[in-house]
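Heads up, there are several structures right after this.
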Structure I
Amino acid sequence: MELAKVTSKGQITIPIAIRNALGIREGDKILFMEEGDRVILTNASTNALLKAQEAFQGVAEELGIKNEQDIIKLVKEIRAERGEQYKCE
């Protein structure tokens, strides 16, 4: 458990142990989420990545992507389609 003091401007210093645990560095944005009578503090970038992972969960399986070669093949197919699209316009 860590403790921080609130300044007259409502600012706090996040203890180093918490910054390290959350991967917070200078310039990072912090997300405050209310859950009942608690506030959850998290690294906004990490939270965004987790949400993106959740949104894409299962998509690779649906597309039949099993390895890096499958991704490369898909990218080439999409580029070929886009190339054809631009030629028609």
Structure II
Amino acid sequence: DSRIQKVVIELLLSARIRKDQFITTRMLLDFIYCILTGPGYLFDNLFNGGDNELLGALAEFDPSLIRNRQLDLFVLHRSLEFEDAGYRL
């Protein structure tokens, strides 16, 4: 799917720019091999790190690690079953 390709390319560019990651052709091929043949799903293989240096750099971009006040309040309200009109499903 082109949307998945776009996200993976954006992640690679983020690793290159933010982490000053040097990307070689061999490293890119190893990266693709690791995410496609790893033990988990593609998403898990992408963000769980691994033997590849590039995967280690991308692990910090895992969207499940993103936290902010609004997200924390949402989780808190849902777990405590508060009625809040702003968080209705």
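Observations on the structure shown:
- Answer label among I, II for the case where helix-only ellipticity at 222 nm (-39500 (n - 2.57) for each DSSP H run of 4 or more, over all residues; to 500), calculated from the coordinates, equals -16000: I
- Origin of the value 1.4, where distance in nm of label points 7 Å out along Cα→Cβ at positions 46 and 62 was derived from one of I, II: II
- In terms of distance in nm of label points 7 Å out along Cα→Cβ at positions 54 and 78, the structure with the greatest value among I, II is II.
- When relative contact order in percent (Cα under 8 Å, 6 or more apart) is computed across structures I, II, the figure 13 traces back to I.
- Comparison across structures I, II (criterion: distance in nm of label points 7 Å out along Cα→Cβ at positions 14 and 30) gives the highest value for II.
- Distance in nm of label points 7 Å out along Cα→Cβ at positions 38 and 70 - structure with the largest value, from I, II: I
- If mean count of other Cβ atoms within 10 Å over residues 6-13 is computed and equals 13.2, the structure in I, II: II
- When Rg/Rh (Cα atoms, Kirkwood Rh) is computed for each of I, II, the largest belongs to: I
Values in this text are rule-based calculations from the coordinates and carry no lab data. Please read these numbers as outputs of a predicted model, since none were measured by experiment. Cβ atoms are built from the backbone, for glycine too; each structure is taken alone.
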